[in-house]
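Each structure below appears as structure tokens.
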Structure I
Amino acid sequence: MKYLIVSATHLEIQPLLDHLKLKNVMEGIVQKVTIAKNEISILITGVGMMTTAFHLGRALAKNTYDGVINVGIAGAFDNSLNLGEVVSVNRQQYGDLGVESPDTFEDVFDIGLTKRESHPFKSGKIYNNKTNLNLNPSFKKVRAISVNKVSGKVDQIAQLERKYNPQIEVMEGIAVHFACKQSVVQYEELRAISNYVEERNKANWNIPLAVKNVNAFILTFLDRN
């Protein structure tokens, strides 16, 4: 099988890079290795939707894969999700693309700049409910928003919860969903919870645990397949 593993930063997949003995991995450059029976390609895109869309789109145009696996960490709105827990995103949408007024926020679908049903969107969301990868059926399927700025203000958080009812927030996920849907390739977005979306307080975060857990799963998956 040929898998492309996509991450925004080295930090989020450093244990995998160490296991594969990959050093000096450059952003935007696909590196290939073999593990077990699989050909594994690694792509570090850089932070944000723009760099992710560009580098992933270019990789998918040049190569074919049996599956794309987006690996990273996330903040949780849903307090039933535990720090370090690995989840699978089956619904992505923009969280801050639109127009902000003194009293409200309207996204690009609200103001008619993009149609809610324009492929691959359905009602302004991108769904991934029929992936054949099915990496781990026991992972919770969650709703995500992709944002350009991590939420850390009480009023901003409340606004996002009212409007989108998300369970987690990330910074690149929708770019992966969009590129894979347009390229007709199977994919899955796996995120480990590093923090809760609340008034910003990094003392409450546990990034090392989140990175450890999501990478432990990826390594186990690749070794057994």
Structure II
Amino acid sequence: MSNKFNVSCVLFDLDGTLLNTAPDLTTALNKALLNFNYPEIPANTITPYISYGAAVMIDTALEQQVSDSIKADILEWLLNYYENHIAVNTHLYKGMSELLATLEANGIPWGVITNKRERMTHPLMHALNLSSRSACIICGDTTAHSKPHPEPMLTACRQIQVPPEECLYIGDAQHDITAGKAANMKTLAATWGYLKPEDKPQNWGADALIHHPNEILDWITNQTHALN
């Protein structure tokens, strides 16, 4: 890769990349299942599907045939519960706090591009005191299209006023890398995130695989010498 890459901002997927939201999301799912008299499901069984949204989590949990109307009721109950318990056990992944502080110290803005809806994303970012620090928060319903479409990525660049080719996007799902590449960003695939058993991130076309948030700083420094 050329060393001419000039990093002007770093953008993150939210669930499974910047934040470990699995404890609160899996709790909300199991509370919803129990409320409708369905059995709980082990958290590690459902965690790989978090990046694909609550509806997919419900579909995965309910192996038996369940009507769409019942699924819709479970989804509404889940979202209401989650909205009121959104940051009980959610936290930044280890190393992320230091990464964000380093970016800020070097004058490099960072932001979030997620398929999570605004209804959940903004309260969560606020609860973790990240809203005022983030240069942009683009959600699944902020733009007409969500990832893997590049529109959220390009919208973030316009908000921060940086060209896409000077942005680095980090995510834990194939649609993250697809969207970033379509917008002409550099991309890193985060393997600590919510990968499905059949996922092969080495085939997603990311510029690199990273296995811990600490490696993000190393990658940026090796590519750009932009960080002190």
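Only the coordinates and a few stated rules stand behind these numbers; no lab work does. Treat the numbers as computed from the prediction; the structure is a model and nothing was measured. Cβ atoms are built from the backbone, for glycine too; each structure is taken alone.
Some values worked out for this structure:
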| read-out | value |
| --- | --- |
| FRET efficiency 1/(1 + (r/R0)^6) of positions 159 and 191 (r between Cβ atoms, R0 = 25 Å, to 0.05) - highest-scoring structure of I, II | I |
| Per distance in nm of label points 7 Å out along Cα→Cβ at positions 39 and 55, the highest-valued of structures I, II | II |
| Test item: helix-only ellipticity at 222 nm (-39500 (n - 2.57) for each DSSP H run of 4 or more, over all residues; to 500) calculated as -8500, pick one of I, II | I |
| Comparison of I, II - label where distance in nm of label points 7 Å out along Cα→Cβ at positions 111 and 135 is highest | I |
| Among I, II, which structure scores highest (criterion: relative contact order in percent (Cα under 8 Å, 6 or more apart)) | I |
